[in-house]
Every structure is written in C-alpha cells, then in structure tokens.
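Below: a set of structures, written as structure tokens.
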Structure P
Amino acid sequence: MNVDQKISKALRVVLLSVATGILGYCIWFHFATARTEKLACAPDAEMQWLKHEFALNDGQFNRIAGMHAAYAQGCDAMCARLQEARNKLQTLLRASDGKVTPEIKSALANASAVELECRQGMLGHIFAVSQVMPAASAERYRRMMEEPILEGSSHHTSLAPEAK
C-alpha cells in the first residue's frame, strides 16, 4: 500500500467513525427525549408537566386540574375587563391635548384597580394550588410562580412559569 492509499483508508475510517457517532447520538437523543416530547404534544401538556414536575398523585392532580379550569374562566373574564379599561384609557390619552384630565385620572385608576384585582386573584390561585401539593413541592411551586406576581403580569392563566 502506498501513502495515498493509507491516507485514503484512514480518512474513510475517521469519516465512518464520525458518522457512526452522530447516528448513535441521534438514536440516543430520540429515546432520551421521547417521554418529554410526548408530554409536550399532549393537549393537556401544561397539566401533565405540573403532575410530573411536582410529583402529584392522581387525587392532587385532579383537584388542581379542576381548580385551574375554574380559575381560567374567571381569569378570561377579568382579562376582558382589563382590556376594556386599558382601551378606554388609551382612547382618552390619544384624544388628550397633553393635559391630565379628570377623565384620564379616573380611567387610569380604573385600569389599575382591575389589574390589582387580577393579580390578587392570580396570587390566590397560586396559593390555593400550592396547598394541594406536597409541602416541598408547594414551596418550590410558589417560588417558581413569584416572577409573574412581582413583575406585574396581568394575564396568567398558566400553572407553569413563563418560558424565557
């Protein structure tokens, strides 16, 4: 064998090794993520995540699912109220000649009051959900859910923290 043939053979071995490694990784990745992918594609993915992440038993899971369904309905109605209050404020601001009128003050106060009511409802829901969880899970859940409360998120029907 001459030098060119040896280099060619070595190159084929290296390329075959790399291809085998990549294929092996792809197969491993598929099986390693299959459960998570199945959960993420489920219609109730968020609820399944909650059950798995916080080790909820079936009873806890069913109670929280019911609580969340009831909360989501009220939250949707609250969000509609908040949007209406914000729209009214925006209309007044756009029509303003640069002065803070009594109407603007009133609309601003109303929008703030509705947002506060929404945030208080969300906090109550988070605390109620955490009370159904095992103690260690409840503490971790409350810590995970602090951000939307502290940041003033006014629409949060999710039981999972926002993805970044």
Structure Q
Amino acid sequence: MTGPGAERVGVYPGSFDPVTLGHLSIMRRAARLVDRLVVGVATNSSKSPLFTLEERVATVARETAGFGRVDVVPFRGLAVTFAQEHGATAIVRGLRSATDLDYEGQMAGMNAQLAPGVETLFLLAEPALQPIASSLVRDVARLGGDISTFVTPAVREEVTVRLAQA
C-alpha cells in the first residue's frame, strides 16, 4: 500500500545473538522513522547461535517493549522477501564502519534489483556503540570479560547463565 495515509513499514533483519545496545539504538531510532517497525530475527544455518531462535525473539521483544509500534518475528530466507511479506517499503541496516558500508551497499544493490519498491535505509551507529558486534560480545563473555557496556543488564545475565551451562 502506497500513497497518502499509507502505513510506512520498515523491517530490521538480523540474528541478534545476543541483541546489543547497538542493535537496540538502531531499532529505537528506526521506530521513530516508520509507522511500524518489524524486527526480523533470522535463522542462519552458517552460524552456531548461543541462543535459540525462540529465545532471541523473546529477548528482542522484551528489550523493545517501550519503543512504540515494534513487532518482533522470526524469519528465514531473504530479507527483501521478508520485507515484501510484511508490506515494508524499507529495510533498515545499521552501519558501524566503512567495511559495513561496502558489504551493506552490495546487499542494498541486490535487494533493489530483486524488489525495486523496497529501499534500504542506513543508520550510522552512535560513536560509542560502533565497536560493538554480537560475535565480539560472545567472545568477550566466553573469555570472562565484562560485557555490561555492550548489552542491557538482562541480556548480560542471560549470556552469563548460558555460558555457564556450556
């Protein structure tokens, strides 16, 4: 649906394993730009997640509860297909560095060819959050480091408990 009065829907896909303060910042900011933000928690067969898909969906839903119209749903497959299925006209992507821009720019080009009506919106990470990546958070936690400046207190506890079970 497009035109005056049409709902502006954006999607923000990712694995969010775990969801970081950087992810949450992008979600909060993106939610202000669209009428409804759909956060797609992805399954990725090339990764070995710390948390199950269901756990990641529940965690992101809890952490975004105060962000306005944010729906959190699992997905598999192409992000651009996921966007179309949800009536989105924008895919939101967070950028931390020039390396991210190179990769994400290629993805945006492919998506534009697959679905010309779906734009990619790039949001720059806040400077203090630029070094944060889920993979690095997992590595720091596995090695006994303090991850409290990278994730919320609840996520820090969940990571700590999960790693203690491993």
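Each reported figure results from applying straightforward, stated rules to the coordinates on display, with no laboratory input. The model shown is predicted, which means the values in this text are computed figures rather than measured ones. Cβ atoms are built from the backbone, for glycine too; each structure is taken alone.
Where does the value 0.97 come from, among P, Q, when Rg/Rh (Cα atoms, Kirkwood Rh) is the thing being computed? Computing Rg/Rh (Cα atoms, Kirkwood Rh) on every structure in P, Q gives 0.97 only for Q. Identify the structure, out of P, Q, from whose coordinates FRET efficiency 1/(1 + (r/R0)^6) of positions 27 and 67 (r between Cβ atoms, R0 = 35 Å, to 0.05) was calculated to give 0.30. This figure was derived from P.
Taking FRET efficiency 1/(1 + (r/R0)^6) of positions 11 and 123 (r between Cβ atoms, R0 = 35 Å, to 0.05) as the quantity of interest, name the structure among P, Q where it is greatest. Before the final figure, lay out each step's value.
Values: P: 0.05; Q: 1.00.
Going through P, Q one by one, FRET efficiency 1/(1 + (r/R0)^6) of positions 11 and 123 (r between Cβ atoms, R0 = 35 Å, to 0.05) peaks for structure Q.
Could you figure out which one of P, Q the value -13000 for helix-only ellipticity at 222 nm (-39500 (n - 2.57) for each DSSP H run of 4 or more, over all residues; to 500) was computed from? Considering all the candidates, the number was obtained from Q. Rank structures P, Q by distance in nm of label points 7 Å out along Cα→Cβ at positions 83 and 115 and report only the one at the top, that is, the highest. Result for distance in nm of label points 7 Å out along Cα→Cβ at positions 83 and 115 over P, Q: largest is P.
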